[in-house]
Structure I
Amino acid sequence: MSVPRSGEYVALGAARQAAWAATGKQPEWPRVIDSELEPTGDAGIGEFRERYGALRRRYEEQLR
């Protein structure tokens, strides 16, 4: 997973749209990546699925 450099992404998006509207073509601004992360093992996915499943079952029981 790529981690982009932190920045003012809302402002950059607005500037990109303004440049696109003004020139008629989308600008090609470089994207700077600060680091690359590799997921390790489960990364909490199993626990998330268990909790989500339990919550969903409770919700569905309430709808009956």
Structure II
Amino acid sequence: MTFEDQLNALIFFHLEEHTSARHLVQTLAEDDFARTHIAPEGGISRSSFSEAINERGLEQFMTVFE
């Protein structure tokens, strides 16, 4: 999952008003638009998504939000 994938997923999460990471990951796997345009190539598991959001890219996100 690239930093761009993370941004796309978080934006999609908020625009679609998902209630949990589990719901988002399920949508990324089942919805044609989300799978094609939002999900990382090859898809992503819930644990990998959570790890990426909580740890990887933290510095980049801090820079973006500052």
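Things worth noting here:
- Comparing distance in nm of label points 7 Å out along Cα→Cβ at positions 28 and 52 across structures I, II, the highest value is found for I.
- Which of I, II leads on volume of the Cα convex hull per residue in Å³, largest value: I
- For helix-only ellipticity at 222 nm (-39500 (n - 2.57) for each DSSP H run of 4 or more, over all residues; to 500) computed as -20000, the structure of I, II it came from: II
Coordinate-derived values only; no laboratory data. Predicted, not measured: the structure shown is a model, and the values here were computed from it. Cβ atoms are built from the backbone, for glycine too; each structure is taken alone.
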